[in-house]
Structure 1
Amino acid sequence: MNKNLKIFLGISYLLILFAFLYLIFIGIDLNRLGDFSYYKEIQTDLGKYVSENLVINLVYFFFFAIIWVALLGFGSPILIISGILFGQWVGTLISVISISLGAVLLYTIGIFFFSDLVKTLLEKKFKGYIELFQKNEFFYFFIYRLTGGLGVPFALQNLLPVLFNMKKTNYFLASLFGFIPSMFVMNTIGAGLNTYLAQAQTFSIINLLLTKEIFLPLTLFFILMIFSLIMKKKFFDDRNK
């Protein structure tokens with residue numbers, strides 16, 4: 001591909017990214033962010049809107065999540081939102097599939113337009129892991145997803161396989177299965193927040209954390225973190241020395 005065309009398309013991509021983020025956040029009333037009733041109003045409106053046509057809203061969310069991830073969006077917010085909108089089970093299913101597809105799309109974009117940048121940012125840091133991934137790219141990328149991406153920011157996690165030219169099928173399936181535990185926990189937290197917003201009259205961080213809908217998934221989250229550290233130590237530590 002012509003270098004000038006790559007530059008043009010890359011700049012266009014970044015402009016679309018900023019425009020997309022602007023449209024997402026323009027609807028937020030910044031003056032009411034400290035008002036608990038504002039969040040209750042949003043929760044009520046969203047619950048009514050989603051329940052009126054669940055299938056259509058699942059489709060909307062599905063494509064929104066794909067675009068969000070492809071445009072370097074953070075993973076956690078979209079997971080919390082899917083839990084709030086659709087509950088822990090349906091939310092987990094729709095977010096795991098859509099985010100995995102969005103990651104594949106971002107990976108494809110990275111290969112074409114940002115491979116040099118990715119190598120500059122990540123190759124030195126992960127030099128010791130590249131040979132490991134190349135031995136069995138599906139297994140080690142699955143473990144990589146399972147351990148939360150070794151602490152790398154989500155957008156860069158999705159671009160790491162650019163370093164070893166991973167097959168897209170392996171990329172998608174390893175992401176799909178590796179995402180399930182953490183995304184289930186985050187969707188459960190989102191569903192718990194939705195329940196709390198619907199029932200509480202005033203906000204209390206203590207009451208929020210002690211509700212079983214939040215306390216239990218947070219406990220699972222810390223257990224998952226410990227498990228991830230164990231898996232990271234077993235498969236990845238000392239690989240980059």
Structure 2
Amino acid sequence: MSASPTRRTPIAAPTAAPRIEPDTPPPWTPSELIAILDREYGRAPAQRSNAPVTELVLTLLSQHTSDHNSGRAMHRLLERFPTWDAVLEADPADIEDAIRPGGLAPTKSKRLLALLAEVRARAPDWDLAMLRRMPLEEAKRWLTTLPGVGPKTAACVLLFALGRPALPVDTHVERVAKRLGLVPPRTPADRAHELLEAQLAPSEVYAFHVDLIQHGRRTCHARGPTCDACPLATRCPRVGLPPR
């Protein structure tokens with residue numbers, strides 16, 4: 001009787017060594033961003049205008065145009081109409097002509113009249129100082145229930161006119177914050193206001209807003225950002241950009 005063949009135990013294939021990912025650097029904190037971008041670009045000190053209605057109008061005129069053009073439109077409007085009551089009593093065609101340098105004058109003139117009419121209905125003396133005394137969220141709600149006023153415009157009024165810690169998230173702030181991973185890339189602009197503002201101490205709001213705008217304008221452009229010259233490159237996850 002022949003011996004049965006020896007049964008061999010199969011040898012398992014060697015397993016690959018686990019891949020060790022390089023340490024992912026932690027994201028920049030708001031205080032770090034402010035310190036770095038202040039050194040890189042400098043920052044003008046905050047100056048309250050104490051003119052919330054003026055800030056409302058200027059922010060409306062600044063939509064879809066440059067600061068230079070909106071400034072010209074605002075100057076011409078104030079030059080022709082010395083009071084907000086005078087604007088409301090003017091011929092709409094004259095208002096449209098005054099703000100023409102800011103672009104989209106037919107649309108913006110209608111929005112301006114609707115906005116000012118509602119402000120006067122709520123505050124006939126044009127005094128919005130009560131926004132300084134309201135809880136911040138209540139002040140935001142008061143403003144965003146005005147026609148054509150969203151979170152960015154409300155934050156501009158509160159921050160620049162009244163010195164309150166509300167964060168305006170414009171296109172530059174939104175783009176830079178998303179590329180840095182401070183908010184998820186598909187976060188709607190309205191939600192980005194809440195998420196970013198919650199990460200900031202009240203004393204950081206103005207600096208964060210101004211610094212990210214400067215960074216977006218000078219370095220982190222929408223197209224063709226100059227990443228090689230970026231002071232934040234060492235810890236930037238480049239969300240939405242191709243890998244380097």
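Computing FRET efficiency 1/(1 + (r/R0)^6) of positions 93 and 181 (r between Cβ atoms, R0 = 25 Å, to 0.05) gives 0.00 for which of 1, 2? Comparing all candidates, it corresponds to 2.
Each of 1, 2 could give helix-only ellipticity at 222 nm (-39500 (n - 2.57) for each DSSP H run of 4 or more, over all residues; to 500), but the derived value -14500 comes from 2. Out of 1, 2, which structure matches 0.65 when FRET efficiency 1/(1 + (r/R0)^6) of positions 77 and 189 (r between Cβ atoms, R0 = 30 Å, to 0.05) is calculated? Among 1, 2, the structure yielding 0.65 for FRET efficiency 1/(1 + (r/R0)^6) of positions 77 and 189 (r between Cβ atoms, R0 = 30 Å, to 0.05) is 2. Using Cα Rg over 2.2 N^0.38 Å for the comparison, can you identify which of 1, 2 gives the largest number? Structure 2 gives the largest value of Cα Rg over 2.2 N^0.38 Å among 1, 2.
Thinking only about percent of Cα pairs over 18 Å apart, for residues 133-204 alone, which of 1, 2 has the largest value? Walk me through the numbers on the way to the answer.
Values: 1: 48; 2: 36.
The maximum falls on structure 1.
Between structures 1, 2, where is percent of Cα pairs over 18 Å apart, for residues 173-220 alone highest? Kindly include the intermediate steps, with their values, before the conclusion.
On the way: 1: 36; 2: 25.
If we compare percent of Cα pairs over 18 Å apart, for residues 173-220 alone over 1, 2, the biggest value is for 1.
FYI, it's all coordinate maths here, none of it is from the lab. Just so you know, these numbers come straight off a predicted model, no measurement behind them. Cβ atoms are built from the backbone, for glycine too; each structure is taken alone.
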